[in-house]
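Enquirer: Input: structures, listed below.
Derivation of every value follows stated rules applied to the coordinates shown; laboratory data play no part. Because the structure is a prediction, the values reported are computed rather than measured. Cβ atoms are built from the backbone, for glycine too; each structure is taken alone.
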Structure 1
Amino acid sequence: MKHNELTTSSHALLSVFAANGIDRIFLVPGESYLGILDALGDFPEIDAVTCRHEGGAGFMACADGRLTQRPGVVMVSRGPGATNASIAVHTAQQDAIPLILVVGQIPKADLRKEAFQEIDYQKMYGSIAKWVVEVTEPEQLATAAFKAIRIATSGTPGPVVLVIPEDIQQQAVEPQVWQAVPLASTVPQPGTVDRIAELLDNAERPLIIAGGALAAPGGREALLRLAEKYHVPVAVSFRQQDLFPNQHPLYAGDLGLANPQDQINLFKTSDLIFALGTRMGDITTQGYRFPRLPRPTQTFVHCYPDEHIVGLHFAADIGAVCDPAALADALVAASGSRASPPQRTEWSRSVRAIAARIAQWPEQNPHDGVPFTDVVRSLAKLAPADAAVCLDAGTFAAPVYRHFPFRYPQRLMAPLSGAMGYGTPAAIATQLRNPRQKTICLVGDGGFLMTGNEMIAAVERDLPILFIVSNNNCYGSIRIHQERAYPGRHVGTTLSNPDFIQIARAFGVTAERISAAHEIDAAIARGLTAQRPYFIEVTTSLAAVLPAAPAQAAGRSGD
């Protein structure tokens with residue numbers, strides 16, 4: 001059947017999705033949305049990815065939304081399914097990712113009667129979703145889907161929850177194929193561009209803080225052109241290391257959870273901060289201490305495509321509510337041939353020197369297990385130039401943020417929300433979206449046991465993902481905090497783990513274990529060249545992370 005012959009309300013919903021480029025839906029089936037599931041069979045252009053847990057399905061949709069800039073879509077059943085999926089709504093809100101959560105609901109006649117598995121989703125999701133709508137008429141389904149797409153992708157991208165009672169999914173309605181037209185990119189008035197250009201020209205110690213809104217197509221290139229044109233160092237916001245080439249002379253490092261004080265002190269001596277595409281959240285601003293709140297001591301320019309964000313915490317001398325890439329290009333076009341102030345060169349060298357020092361690989365020291373830093377070092381040496389690195393939350397990830405020299409098209413896929421369980425589902429979605437690129441999943445033993453079952457999708461679809469599990473039998477990042485606050489008292493953080501190799505092999509995945517440093521390079525090489533899923537367990541050292549425990553892995557939110 002052609003789409004214009006599909007006339008149920010569920011067909012209308014899916015027709016709007018398909019018309020707007022949504023070609024993949026992640027789901028855990030449920031009886032409360034059987035009508036939509038049935039209609040999905042009439043849309044061969046939409047790939048239905050069956051998942052094993054709603055949290056895993058939601059994380060997959062988050063990763064897909066980040067990669068495509070279109071809403072990732074996850075479908076779940078009411079009550080328990082919707083509750084399990086709530087972690088994805090939180091992650092999408094924290095990470096500014098377009099997401100649509102479709103929840104099957106009890107029959108509309110039973111609404112607000114405390115029926116079996118009923119939840120009022122406006123109350124449940126109202127503080128973290130951009131919009132929650134409970135459709136009560138079949139004719140409203142396509143309209144709600146259309147609006148959901150526009151809200152999820154406009155301003156600061158985020159999650160929308162679309163709740164659909166089970167008894168309004170199969171009625172006859174007029175077919176719809178509405179397409180949402182993206183809002184045109186906007187730049188400030190020419191006079192504003194000229195003012196910012198003049199500030200960039202004249203500042204002796206300028207600093208660009210680049211954020212996730214530049215992760216859209218063309219954003220990284222525009223940022224690089226801007227930095228080079230004005231010779232301005234670039235610090236990336238929390239977990240956005242792939243925005244700017246990490247070995248570039250103007251790369252100032254990242255603003256994260258473990259910045260050395262001398263680096264922050266140097267940043268504080270800047271005379272111009274240009275916050276470009278970042279929300280200036282708590283981690284990027286070091287707990288709202290850099291720059292000074294609410295009135296920075298530096299000249300402060302803030303650009304973000306959402307008027308709610310610009311000036312939300314820090315009063316801007318110039319606030320630009322526009323596309324940051326478009327503003328960067330306008331500034332490059334406005335720049336003349338004027339030379340930078342002589343102090344600029346020394347400033348850039350000083351900023352770069354600290355970033356380079358932080359990124360240096362540490363000396364190898366003997367420990368009770370394999371230091372995971374050595375595994376990351378091997379990946380940095382052997383990984384393809386277009387590899388995607390999908391990280392879970394945990395202490396194991398600290399050396400990736402600190403040392404891995406990202407250069408686009410290499411991608412960093414990490415949860416700004418600090419959510420454990422993200423890594424494996426994100427790797428599935430990333431490899432599905434970019435089948436010709438190599439996806440590497442790094443996850444700790446705790447995080448893997450939360451959503452590692454989603455690895456079965458890689459087996460079902462022959463996805464050549466390299467899974468690497470760091471096993472130190474501990475919730476490492478929490479143990480670090482325990483050691484700092486309550487030395488020697490370790491309640492709840494010691495783990496008794498299963499045999500991960502046997503688990504992987506039971507899933508049908510080739511697996512091996514690294515238990516000594518000399519085994520790392522060969523195992524990584526085998527995993528990177530494998531054409532099917534490959535699993536490596538690393539018996540890692542807990543002692544290696546405890547003495548100088550970097551806080552980069554802690555589960556906190558920010559941008």
Structure 2
Amino acid sequence: MRFYLLTLLFCSALFAQVDYPKDYFRSPLDIPMQLSGNFGELRPNHFHAGFDLKTLQREGLNVYAVADGYISRIKISTFGNGKTLYITHPNGYTSVYGHLQRATDSIEDFIKKTHYKEQSFEIEVFLKPGQMMVKKGQRIALSGNSGASEGPHLHFEFRDNVTEFIINPMLFGFDKNLKDSKKPILSSIYVYPLDDVTVVNQSKRPLMLNLKLQKDGTYLADPVLANGKIGFGINAFDYDDVSFNKNGVYKVQSFYNGTPSFGYQFDTYSFDEMRYINALIDYPRYKTTQQRVQKLFMKTPYLLSIIKSDFNYGVLTMSPNLTSTYRIEVSDFYGNKTLVSVPIQYQLSSAIVPQEPVVSKYWVKAKKDSNFEKDNMSVFFPAGTFYNDFNLNFDVQNDTLFLDKDTTPAHSNFTITIEDKKYTEVQREKLYIATINGAKRGYNYTSRKDNVFTTKVKTLGKYALVLDETPPKITIAKPIEGKWLTNQKSIQFSISDDLSGIKSYNGYLNGKWALFEYDNKTRKITHNFSDGIVAEGSNDLKIIVLDNLGNSTIFETRFFRSQKP
């Protein structure tokens with residue numbers, strides 16, 4: 001453990017010593033910078049990797065290269081960052097531009113040719129140095145709303161060319177483009193009993209403490225009366241002067257009797273560390289209330305490099321005749337700081353509020369393999385799947401596997417196996433292990449050997465074999481059969497699948513593959529006639545949609561179009 005802690009301290013110190021260039025990069029937009037999301041902000045299963053820049057609530061704003069370099073990667077995806085460009089710069093960093101509407105000029109021409117070459121909307125291309133050079137301030141794209149974006153904006157980030165660590169854009173001087181004179185807001189603070197014998201303020205469950213504003217602008221929390229081991233957690237966010245959005249805080253540091261106890265600072269981290277957000281936050285509280293309380297302790301140590309901790313990992317042990325002070329400082333990048341002090345006193349008392357009752361009869365040790373079986377179903381948890389030991393509610397009823405509730409986070413995949421005893425051999429070709437969430441049947445990639453089905457997942461919950469013999473649906477708002485579409489710029493269809501989900505789709509005009517762009521938010525595919533593959537006069541159109549179990553639907557029609565001005 002000592003080696004692990006020294007590694008964390010070393011890494012944190014190393015990152016802090018980097019001298020990032022402050023005036024090398026320009027803004028990727030030519031409008032005043034406003035954030036709808038900042039670096040390190042807490043998101044589902046990950047920390048945010050960059051800035052989300054507002055684009056006046058619309059698409060189509062010019063996006064510019066922030067410095068000289070070459071386009072090193074192009075990724076077009078229906079999820080994630082959607083249409084994304086990567087520019088590698090000669091000073092050792094790569095800038096990333098996501099959720100684009102499209103690229104521009106020769107870049108877009110190259111992308112369009114790649115779509116048709118690979119006959120796929122989703123593409124990923126890695127380019128060589130010198131293959132596609134760009135200059136600082138060159139227009140490279142138009143802003144959009146592609147991928148998993150929840151509204152028009154530009155996702156913008158920096159990465160180290162060697163380590164591929166993501167880096168806070170503020171460190172490159174982008175703090176000059178924003179104003180922030182507001183202190184972070186500490187909306188709540190919690191104290192946690194961390195073992196079976198600890199009682200805090202006559203409770204064996206986590207408690208929220210009241211906060212009182214002091215004359216000097218700091219906060220004083222209710223006194224904590226406790227025995228045994230305790231820890232603290234906070235719910236905090238930040239506003240700047242121009243964006244009016246709740247953003248994440250930059251730095252959190254706690255002190256126990258004046259000595260640093262536990263803290264973290266969002267400067268840089270790796271993509272491999274993203275899922276540790278579920279260890280940092282009070283995950284059960286998040287899943288039940290959507291409130292992300294950031295824990296200022298590690299009950300079991302985990303490898304998140306932004307954390308700096310004492311040798312007790314932020315856990316405080318209360319001893320008789322001990323009166324202590326716990327202090328938390330929450331800061332933004334501009335140094336605005338919110339402070340709260342928590343008086344702590346040892347007290348041995350009985351609990352009025354007991355521990356939450358445990359109804360499960362199985363115990364999972366996080367550092368050891370675990371395997372559970374019942375009837376025709378089993379689950380295998382490799383060592384390291386979970387962050388902490390926990391009680392598991394495991395059962396099989398009515399052909400459904402019950403794996404507790406999604407209130408214990410898994411860091412890596414575990415394996416579910418189901419042996420089928422009721423379907424025919426033909427039907428088994430259309431079976432998959434589904435995540436059961438009410439009426440929804442979520443798809444998980446499932447392998448089969450004879451009558452045994454296996455999948456790997458990362459979420460506790462309900463699972464069962466589901467039969468999918470239903471083909472996808474293809475619909476169009478207005479029929480185009482036999483109609484002239486000369487005045488239309490595009491044709492659009494809706495595609496959907498009720499069970500396993502869409503695996504692929506393809507469109508063909510007059511027997512040749514045609515690019516249809518897919519928007520997963522609206523489930524619509526669109527072909528733009530500007531691609532230039534539509535024929536003069538009559539055109540035969542075919543669309544084939546395939547789901548994840550091999551069910552397919554074919555739509556065919558004929559329309560007319562004149563290309564003459």
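Enquirer: One of 1, 2 was used to calculate P(r) over Cα pairs in 20 Å bins from 0, in percent, giving 21, 51, 26, 1; which? Working shown, then result.
Expert: Numbers: 1: 21, 51, 26, 1; 2: 17, 44, 33, 6, 0.
Source structure for this number: 1.
Enquirer: Supply the structure label, taken from 1, 2, corresponding to helix-only ellipticity at 222 nm (-39500 (n - 2.57) for each DSSP H run of 4 or more, over all residues; to 500) with the calculated value -10000. Could you put the intermediate results ahead of the total?
Expert: On the way: 1: -10000; 2: -2000.
Traced to structure 1.
Enquirer: Comparing structures 1, 2 by mean count of other Cβ atoms within 10 Å over residues 324-331, which one has the largest value?
Expert: Largest calculated value belongs to 1.
Enquirer: Can you tell which of 1, 2 yields 19.4 when mean count of other Cβ atoms within 10 Å over residues 44-51 is derived from it? Don't skip to the answer; put the middle values down first.
Expert: On the way: 1: 15.0; 2: 19.4.
It was calculated from structure 2.
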